[in-house]
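Asks: Structures follow.
Taken together, the values in this text are just the output of simple stated rules run on the coordinates, not laboratory data. Remember, predicted model here, so these are calculated numbers, not experimental data. Cβ atoms are built from the backbone, for glycine too; each structure is taken alone.
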Structure P
Amino acid sequence: MSSWFFSYGTSADPSHVATEIGPVAESIPATIPDHRLTFANYRAEWGGGTSCIVPAPGLDVIGVMHKVSDDQVALLSNADPTYALVDKTARTAAGTVDVKVLLPITIGEFAAPADSYVGKVRSGLSAYYPIDRIDAHLKQALQRDALFDSMVAQWVNESAPQREYNTLFRRLLPWRGMVRTPWGGAWATIDPGDASELYKHDEEEIAIVVAGEGELRVDSNTRPIRKGDVVYFEPYCEHVVTNTSSEALEVLFFWWGGRDGTMWAGRPI
């Protein structure tokens, strides 16, 4: 037997659900009519209020339905004693569906959530809805015109580049925990005398040299590069960047498309 579990918060993302109850069989967008999203019940581990839904005639809550097994329903029921599974009716493109929704047993006054929490909700929903619809939905729930309270940034002193493609690779996009994007981005640093991994892929890509000098080979074409140069790589071309100077060579890469289309950005990073 299976049931539909409706998520309106951080668990809209199937990968997040999987960390709690295991992989789900199917996930589709859905709404619950005559309800609205809000934030309440401050929780220290989340740094602020957490999402919940309350009755509101004429409004809709956007979310995602996950098909779950009876064992997974049991896990949801016992995950947190302050929450309970409630039966609701959701609306999909195919019609109405009975769903189970996890709600706080007691819903307190509005409590502003942390920016990081809002970002997780936004990121999960962005796999299924246009970002402008998500932001309008969240702003209504937050009771304010701005989505975030503080400056959203990736500070260089807090970044954690990894060794990838024979470079020090700092992934920028999609912005983890904030929003999925239809493109990827990274800041690569190549040490003097080193070269990036010879690589080809099905995405389109551009490279922007932001510091240093070196040499770029695209298929059989080779030429020097320096700060300010911008180069386009068509799908499946071979490309390798070599640092021929005594200083670090820094290159911004942005890529998009490929066989997975715009949804490639849902890949874990």
Structure Q
Amino acid sequence: MEQALKPISTRLVVNRRGSTVWDVQAEAERYAVKVGRPVPATDEHPGHPWTSLAPAREALILQRLQTFAVYGTWVYGTWNAQPWHAGTDLYELWGPHRSGEINIPFDLAPALACATKLAALHDRNWIHGDIQPAHFIIGSDGGATVIDLALAQGGSLPGELDLPYPGCLVHYESPEISRSVLEKGTATPTTASDVYGFGASLFMSATGWRHVEYPDDAPRSVQRKAVAAVPHRPVTVPGMFGKLIEAMLSPAPGDRPTSAEVCSVLAHAMGSAAR
């Protein structure tokens, strides 16, 4: 990896359960470098051998989407390198709203930029499968990039990387995904489950609350039981934006708007606010 990129500087960004991410500055380009390894089983969590293959899987998906990525192997798994995307996310942008520092309507332009990227992914028949606020990067120009596609579904991949979908971060998981993972150990993500995850991301970014209440230190199975069975928290966000989040968090997948409809509602809400 070092021979391929010839880094000038490196900065550790993430080091957690099966994944390490580095910000790598090379002579001409800046890269996000991800290194995967298996997660051993503990009393609280099952092991995750698939995390060792996640970087290679993501790189192949990015290549399918005509985005630059390279990958390779190391003794414990795989790694990839892809373009670094500088920016922030909705949770950070809307921090002043949650703290009460400002009392003005939400700037929905960043949300629309994220929704547009999700709709474009769906238009190409890909499902992200791991929607959360940190997986949309909003640049200084106001545009957004969707990242962390290791769990995406939609195109053919080599057999060793065609992994069963394990579910995603439960804070943003839809009821049907949680229910299936509890019952079968895997699930089939859909555009509707992506929309639910985006709605839960908007709700968390706007309010600071998870979509469903459960103890912070609860095991993942307990979290999923809550998501599968407990109604989501009341949506207290006012106006058309709040009604959109409510619809996105519908327990029935068929009642949720499509990602394209989410874009339309956000654009309309922005136009109404400007008048």
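Asks: Which of P, Q yields -11000 for helix-only ellipticity at 222 nm (-39500 (n - 2.57) for each DSSP H run of 4 or more, over all residues; to 500), as computed? Show your work: numbers first, answer last.
Replies: Numbers: P: -4500; Q: -11000.
Considering all the candidates, the number was obtained from Q.
Asks: When FRET efficiency 1/(1 + (r/R0)^6) of positions 137 and 257 (r between Cβ atoms, R0 = 25 Å, to 0.05) is computed for each of P, Q, which one produces 0.35? Let's see the in-between values first.
Replies: Numbers: P: 0.35; Q: 0.60.
Working through the options, I get structure P.
Asks: Here is a follow-up. State the single structure among P, Q that was used to calculate log10 I(q)/I(0) by the Debye sum over Cα atoms at q = 0.16, 0.19 Å⁻¹, for residues 17-144 alone, giving -0.87, -1.29. List each step's numbers first, then the result.
Replies: Details: P: -0.87, -1.29; Q: -0.97, -1.18.
Matching structure: P.
Asks: So, one more: Comparing volume of the Cα convex hull per residue in Å³ across P, Q, which is largest?
Replies: Working: P: 150; Q: 140.
Looking at the calculated values, the largest one is P.
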